[in-house]
Structure I
């Protein structure tokens, strides 16, 4: 399998039903198109802790940049603010998300209004 693209949910001024936009995590990870107005929601509906990692592309002075882990305890529901441009993959303008174990993890991407 390959990394899957996540749909983008436009929040709009009327708001959005947060539960309608969730997508199940997948073993090969997800990607979404970069925008400075996009944020992610991470939900762990299981009884075991999980870690979701946003991959940091690139290097500085020949050293790999560290990825950004988001530990999720059982039952956690985390809203992560928009990412700065350094998280954008130059080759395809995406942000990559990996899961230590996709079981019981759901994710969504929301585009904030301009």
Structure II
């Protein structure tokens, strides 16, 4: 999408990039939990039991939506993958790159920024 906008988009225009596939946030979380249980050989429902709701965000994260019809109508761009296929590829990448994931979630990056930017 970005390459299409760069090469075909009109200067100064704004193009929303989306998948034409709106979900409620909780439904995506539940789908991720189900897929993780499948991929890790866990009993179905194991991961979903870990979901907790934060009281101070009540209603704020119900949904996010954008209208990406402009990029489709004006530039002919559409996603190359459907959501379900893309989420499987994404999960598989994270599972295959646990060392990278551990590194970026360890908090060590904060030390880097502290040393270089403060």
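Have a look at I, II and say which one yields 14, 46, 32, 7, 0 for P(r) over Cα pairs in 10 Å bins from 0, in percent, as calculated.
Going through each structure in turn, the value belongs to I.
For which of I, II does helix-only ellipticity at 222 nm (-39500 (n - 2.57) for each DSSP H run of 4 or more, over all residues; to 500), calculated from the coordinates, equal -15500? Write down the numbers at each step before the final one.
On the way: I: 0; II: -15500.
Computing helix-only ellipticity at 222 nm (-39500 (n - 2.57) for each DSSP H run of 4 or more, over all residues; to 500) on every structure in I, II gives -15500 only for II.
Which one of I, II has semi-axes √(5λ) of the Cα gyration tensor in Å, for residues 41-104 alone, as calculated from the coordinates, equal to 29, 22, 13?
II
Compare mean count of other Cβ atoms within 10 Å over residues 49-56 across structures I, II and report the one with the greatest value.
The maximum falls on structure I.
Just checking, which of I, II has the largest value of relative contact order in percent (Cα under 8 Å, 6 or more apart)?
Largest calculated value belongs to I.
FYI, it's all coordinate maths here, none of it is from the lab. Please read all numbers here as calculations on a predicted model, not as lab measurements. Cβ atoms are built from the backbone, for glycine too; each structure is taken alone.
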